[in-house]
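Each structure below is given as structure tokens.
A short reminder: the numbers here are calculations on the coordinates, not readings from a lab. It should be emphasised that the depicted structure is a prediction, and the values quoted were computed from it without experimental measurement. Cβ atoms are built from the backbone, for glycine too; each structure is taken alone.
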Structure P
């Protein structure tokens, strides 16, 4: 495996992990009533997803141009991390909305 390929894979894993971590931090902030911090953490999570999406777009472009991307356990693992991160971000948005609603109803 080339260093370039390993960098791509590790970048996807890190982006997914960062997105998940920021989403969890956003939920915790909302739970504590700090909705500004929750929104900031969601923005950070979304940026991690965008960064990974850009890598994927580059891979898809190269594939369309005839440069085949090898699919191995490393790539599957990277994609799994990314999808988990995306799922966490989506769920965090819903949980934060619930916390906001409970906060508004409690006032």
Structure Q
């Protein structure tokens, strides 16, 4: 099995206030389906009210992110599936539920972890 990150930035989910409860219902239905299928690992939305910080090896904490990285916000889901095709199917289900295109990334396997 391979783990995948399915995500989207906040700006991609352009829905009205009237639609948001339907989006939440549909997104939760996909998550429940993924749990029932045994592929759901973890997911949620990034709390945009809490500023990101950088933590150095010596424990020094500074506000912000890596300068070269783009802003991380929105929602994400981590799944564990047998194939890329299966990951694409789950990403499509989430895209329908959230009413926005999803980004799919594969985690590297580390046999020593």
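When volume of the Cα convex hull per residue in Å³ is compared over structures P, Q, which one is greatest? Kindly include the intermediate steps, with their values, before the conclusion.
Working: P: 83; Q: 134.
Structure Q gives the largest value of volume of the Cα convex hull per residue in Å³ among P, Q.
Thinking of P, Q, which structure, once relative contact order in percent (Cα under 8 Å, 6 or more apart) is computed, gives back 50? Don't skip to the answer; put the middle values down first.
Details: P: 43; Q: 50.
It must be structure Q, since only it matches.
Give the label, chosen from P, Q, of the structure having the highest value of distance in nm of label points 7 Å out along Cα→Cβ at positions 42 and 66. Write out the running numbers ahead of the final one.
Working: P: 4.6; Q: 1.9.
Checked P, Q; max of distance in nm of label points 7 Å out along Cα→Cβ at positions 42 and 66 sits with P.
Given -31000 as the derived value for helix-only ellipticity at 222 nm (-39500 (n - 2.57) for each DSSP H run of 4 or more, over all residues; to 500), which of the supplied structures P, Q does it correspond to?
Considering all the candidates, the number was obtained from P.
Compare mean count of other Cβ atoms within 10 Å over residues 50-57 across structures P, Q and report the one with the greatest value. Each step should come with its number before you reach the end.
Working: P: 14.8; Q: 9.2.
Checked P, Q; max of mean count of other Cβ atoms within 10 Å over residues 50-57 sits with P.
For which of the structures P, Q does the calculation of FRET efficiency 1/(1 + (r/R0)^6) of positions 10 and 58 (r between Cβ atoms, R0 = 25 Å, to 0.05) return 0.95?
This value belongs to structure P.
Taking distance in nm of label points 7 Å out along Cα→Cβ at positions 2 and 18 as the quantity of interest, name the structure among P, Q where it is greatest. Intermediate values should be presented prior to the final figure.
Values: P: 2.3; Q: 4.2.
Once distance in nm of label points 7 Å out along Cα→Cβ at positions 2 and 18 is worked out for each structure, Q has the highest.
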